[in-house]
Structure I
Amino acid sequence: MSTLRLAELATTDVEALLREPHPVALLPVGSTEPHGPHLPLLTDALLSEHACLVAARALRASGVTAVVCPTLPYGVTRYAAEFAGAISLTAETTRAVVRELCAAYVAAGFARVAVVNNHLEPEHVEALAAAVAAVPGAVFANQLTKRWGRTLSEEFRRGDCHAGSYETSLVLAARPELVRDDVRATLAPVPISLSKAIREGKVTFKAMGSERGYFGSPALGSAAEGAEQYALLAAMIVAEVRESLGLDPRPAR
């Protein structure tokens, strides 16, 4: 198959794919929410989709036939509600939709369906984890776990990474035309840890100290950093999928 995207295949292509030993569906999940004045609302969904594309290539190279499902660009989005463009589902709806999608892919014949998410609002992540746990054959590649979070950038580990250098770099690496470089160059760092603010009980970005809907240092982002982070995110996805199939998480190169 020349394409990595499931939706671009014909039904006969899918029939052939499902005859492979380990057909895997990668389901990108994100949000539609503000990411400062320099990144698009689709940032989280874009990050998940591009990470899935990188991981699908790596999985195929390791002998696992993977395809990328159409992206689900909605989830629980409460923290950004004070800014224009935040479109939220309830946790219940998010959990139900993801659970049904996972079950549908497994019922369609995929050996595994892996949920890949880059919208890190706790209520959203909890909904995804609950959905995946309810479906045998579903896997959640979750970078908030200690195993994977420590592999990502310093800004990510600090927690001041919403539309900062971490996410800006990822968008630059995937869709640079969507980044407003003239704007981000003017943005001063907002060195506030979202994870700490969340533990303190703050529930909106403004309450956490962000007046423009971003944290971290957007001006420091680069496409090179983004490519490095995608490689790490893809390694997480590959390992989670291969482990779930009983395969060595680090395939021979």
Structure II
Amino acid sequence: MEKGSPALFGMDQIRKYIDMAEESGSTSGDVVRVPADVAPYIDHTLLKPEATREQIDRLCDEAVKYRFYSVCVNSSWVGICARKLRDTAVKVCSVVGFPLGAMQSRSKGLEARCAIEDGAQEIDMVINVGFLKSGDLKKVEEDIRAVKRACRSTTILKVIIETGLLTDDEKVIACQIAKKVGADFVKTCTGFAKGSAKARDITLMKKIVGPKIGVKASGGIRSFEDARLMIESGATRIGVSASVAIVTAEKGQETY
């Protein structure tokens, strides 16, 4: 991958990150012992296109009841969630450029700005995977920066790199670009493309971004054991729709 590739992305350093992740295994994160311990890590998620107002209301009620960190919804629902959760500790997270990430960067910036004006405190944006796989790293950076510029100083920005579509080298590069732009988190998957959150990817991503940037595991996490593995691998946030099942140790079914 040469096009638009600055020295930061030298192959020797990329291989070093991958080797470090392989050597460290998947026990570099926090320890969770019981299902209720997972609740503060959870972005309680409902991103189905057919989601109804009743389901969104229930999502918010569940987030308050079980003390999840946030609700994560499509941008059209942000205002409703923000009003419903105004006097609670639960944050509102909006996805941007979801789920493909292939629209114009300025459109992503506008969507982020509108979501923040409606009350979103966190933004989960999808990178342009096609730019990355084409080796046009400058465009990948500009795409993330368009959303970063739309964020306020208090807005948390998470960058979804869609790990199921990337090689290990591309995962390293995507994380390095997100870190360079000033993202607060890197995130594994949308849940709509192929692949799901993997412990190995969490460990790799954490090695790349370091201790000051979070890693969000999302995609295919359906049980307490799944969530615990992600957290113990280094995830600092979990994006799931099977949240209630996870914290109550019931068998869950993710419903992205």
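Any read-out appearing in this document is the output of simple, stated calculations on the displayed coordinates, not a laboratory observation. Predicted model only: the values in this text are computed from it and were never measured. Cβ atoms are built from the backbone, for glycine too; each structure is taken alone.
The greatest value of FRET efficiency 1/(1 + (r/R0)^6) of positions 30 and 102 (r between Cβ atoms, R0 = 25 Å, to 0.05) among structures I, II is that of I. Identify the structure, out of I, II, from whose coordinates FRET efficiency 1/(1 + (r/R0)^6) of positions 158 and 182 (r between Cβ atoms, R0 = 30 Å, to 0.05) was calculated to give 1.00. Here the read-out was taken from II. Quick check on the output: 2.6 is distance in nm of label points 7 Å out along Cα→Cβ at positions 190 and 230, derived from one of I, II. Which one produced it? Clearly, the read-out refers to I.
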